[in-house]
Structure P
Amino acid sequence: MSTTGKYLIIIGAVIIIVGLLFYLLGDKLNFLGRLPGDIRVERDNFRFYFPITTMILLSLLLSLVLQLIKKFL
């Protein structure tokens, strides 16, 4: 099996697992997007939302998972 094929299979499996986690634990994951540091401005006719802390946290988590996958392959 080629390296690209392995990576595509692993990425697909990770997407399925994450999707199942969001489906099964959706109510318990409502803190995502509401962390301290996420910017939220709400006015009468205006709403601005920038989840910077959530993006940094998810980026670190994804980097860790990818490094672990790379180490074991």
Structure Q
Amino acid sequence: MKNVSLKIDDSIFGETEKILSRIGKPRNRYINEAIDYYNRLQKRLYLEKRLKIESELVKDDSMKVLNEFEEVDYAN
């Protein structure tokens, strides 16, 4: 494990301490879980952003292909 020193806003620290006293979880474990959750959220948001960008890049080609399929005469 790595040691990290950080500064936390007084209001966030106070709220965290209240929650920790209620749930009986060590502060270190709580902060690790919070960072892990936030990292997963950020990965999802990044993936969503990339998918939107890539979707826009292929949108025109996809529409051309769909239009070509619509023009195919399936009655033959």
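For the read-out FRET efficiency 1/(1 + (r/R0)^6) of positions 17 and 41 (r between Cβ atoms, R0 = 35 Å, to 0.05), a value of 0.55 was computed from one structure; give its label from P, Q. It must be structure P, since only it matches. In this comparison of P, Q, the computed figure -20500 for helix-only ellipticity at 222 nm (-39500 (n - 2.57) for each DSSP H run of 4 or more, over all residues; to 500) is attributed to P.
Source structure of the calculated read-out (mean count of other Cβ atoms within 10 Å over residues 25-32, 11.8) within P, Q: Q.
Suppose you compute mean projected area of the Cα convex hull in nm² for every structure in P, Q: which one lands on 10.6?
Derived from Q, not from the others.
None of the figures in this text is laboratory data; all of them are computed from the coordinates on show. Predicted model only: the values in this text are computed from it and were never measured. Cβ atoms are built from the backbone, for glycine too; each structure is taken alone.
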